Each structure stands twice: as C-alpha cells, then as structure tokens.
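**Student:** See the structures that follow.
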Structure I
Amino acid sequence: MNKDSLFYSTFESPLGTLYLIFSGKLLAGISFKKPLQIALKKGAASKNFINELKDYFQGDSNDFTQKIKFLEGTDFEKKVWLCLKNIPLGETRSYKWVAEKIGNPSANRAVGQALSKNPIPIVLPCHRVIESDGSIGGYSSGVDIKRRLLEMEYYSKINKK
C-alpha cells in the first residue's frame, strides 16, 4: 500500500460527520469517528460518490457504484464483507445467514468478529445483520447508530410502497 495515495474526505450525514478514506480513486474506509491515521492529506471524494451518499441518506437509493479496496483483512473477513452486498435495503439477515451464504455454516461467531472489523460500513451494510432471534446485536460504531440506520432504511422502504 502506498501511503502517498491515501487521503480522506468528509461527508455530513444525518448521523454526523463521516470520514471517507480513499486509496487513489478507490474507497478504502468509512468511519463515524475521526480515524487515527488522519495525518493523511485531505482530498475530495468524487461528486458521484457524494451524490450516492446523499441519495442513500434521503432514502432514494442504495446503489453504490463507488469502487472499493480493502487495505487489510483476511480472506474470510473479505468474503464476509462482500457478502453484505446481497442484503437488500430495508431488510436484515442473521449472522447465521451470512455464515451459510459464504459456505461456512458454523461460523456465526467468526462472522460477527469479521463484521466488527468492516472497514466500509454503509456501502457494505453490516448494520443489516442481526441476531437470529431478531435482537439487534452489536455494531462497531454503536448500537444507536445501527438502530438509526435500520430505522431510516425501513421507513424509506415502506414509504416507497
């Protein structure tokens, strides 16, 4: 990884400032907290991605076309993170569903651990993964943010029907 090609941008969301980390033109991270490596230079996210984020938070779209890049993570973690793209807006799936979808049906706990390290939340919607009993489960940025994202998506979905 060439540190010189890394930069960050910010986006003001209804949930607060999002810190967007890029490696060149590829999205490498989204954080609700100022990342430690923010010694990075400030840059500008593409207008297209900013518009996609605006649409998402206005409930108009869930289609992120922004290309991504993982700067870290095991093969298992990357498989879990990419699987999240299969969960539709306004819907949830269980940790068990993710484990089965990636071909490792007994890996519920490992899926939970991988989700806690998801570097690109929202675009890779780990907030849509809940416990099998319907309880909300954990979220690396806090359960309140997870709950707000789920509520926002749910109401957006029912308002479109």
Structure II
Amino acid sequence: MNIRCAALDDYRVCAEIHLSARARMAYLPPDLHSAEETREWMRDVVFRSERVWVAEDADRVVGYASADGEFLNHLYVLPEHQGRGIGTALLAVVMEHSRDGVKLWTFEPNEAAIRFYVRHGFRTLRRTDGRTNEEKVPDRLMVWRPAPSPAAPTAAQGRTTLGEGRGPDD
C-alpha cells in the first residue's frame, strides 16, 4: 500500500469511492446528490480547497482522506478494502500533518467509524440531533490532540550551582 498526495485527476476515483462507501450507509437519505453532482463537488470544492491524500493498493486508488485546517472532512475506503489498515494509514498521515490536533464529524449510526476513531485516540466533544447537517442524521464532533512533547529543561532546571555537583572549580 502507498499513501500519496492526490493529483487533481484523482478526483474522479475519489468521488466513486465516496459514492460507494456512502451507498452502504443505510441510515443516509438515498440520492441526496447525483453521481455527477458528487464528481463536480469533489473536483471543484474538495480538490481545490482541501489537502487530499489517496491510498493505493496494487496501483489502484482504494481510499482517500481530505482535511481543511484542523478538520478531517472525509476519510473513505472502498468497502471491499476495509479492515486492511488503509483507513488507519490515511488517518496517520492526516494526524502527522495536523500539529495541533484533528477534529471531525461522524454520524451517530456509524458505530464502526466511532469505534475506529476512539481506537485512535479521539474523544467526543459534542453530539447533535442532525438538524444542522445536510443529511439530517444525528452526529458527533470528535477530537484528537497530540501528546504534549516533553518540555526541554528550563535555564533554572539545567543550571548546576556550586556544591551540587561539578562547578567551575571542581
């Protein structure tokens, strides 16, 4: 498997992955957007305003992730390629490029996604009844923050005084 930055011409395959993965989410309203609308949105919005990475398996794009600032907006893997570490690899790249952490929205009925994100250190910030999202499905805002790096010793902590070890006259 290979993860790389997406090229603009990857938008078509990413749109197909998006459509394929969401088609299996029975809780989403059917036909919210046509396939053509999804391809145009992927090309004109996602690929023009977000960072996009794709996962390739045997030279075939099988998953993608897109982020805008600290938000992971999309992480989708073809259903037949799920459970092989592809989503984890894509998420790792997003986390690596998100110095201050990652936020995302996921649908409440998507229990597998919630378990996936919790396994990777995300916690729930808040839940909604779905009134404000396009799908009108309850969702939750989740966040991951990187572990704080060990603090470098301050000048006072790193200073040795006479009588506490080697000083200038020892």
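**Student:** Of the structures labelled I, II, one was used to calculate helix-only ellipticity at 222 nm (-39500 (n - 2.57) for each DSSP H run of 4 or more, over all residues; to 500), giving -10000. Name it.
**Tutor:** Working: I: -10000; II: -7000.
So the calculation was done on I.
**Student:** Quick check for you: by Rg/Rh (Cα atoms, Kirkwood Rh), which of I, II is greatest?
**Tutor:** Across I, II, Rg/Rh (Cα atoms, Kirkwood Rh) peaks for II.
**Student:** Taking 11.5 as the value of mean count of other Cβ atoms within 10 Å over residues 22-29 derived from one of the structures shown (I, II), identify that structure.
**Tutor:** Answer by label: II.
**Student:** Also: Identify the structure, out of I, II, from whose coordinates FRET efficiency 1/(1 + (r/R0)^6) of positions 62 and 150 (r between Cβ atoms, R0 = 41 Å, to 0.05) was calculated to give 1.00.
**Tutor:** Traced to structure I.
**Student:** Taking distance in nm of label points 7 Å out along Cα→Cβ at positions 30 and 126 as the criterion, which structure among I, II has the greatest value?
**Tutor:** II
Coordinate-derived values only; no laboratory data. Because the structure is a prediction, the values reported are computed rather than measured. Cβ atoms are built from the backbone, for glycine too; each structure is taken alone.
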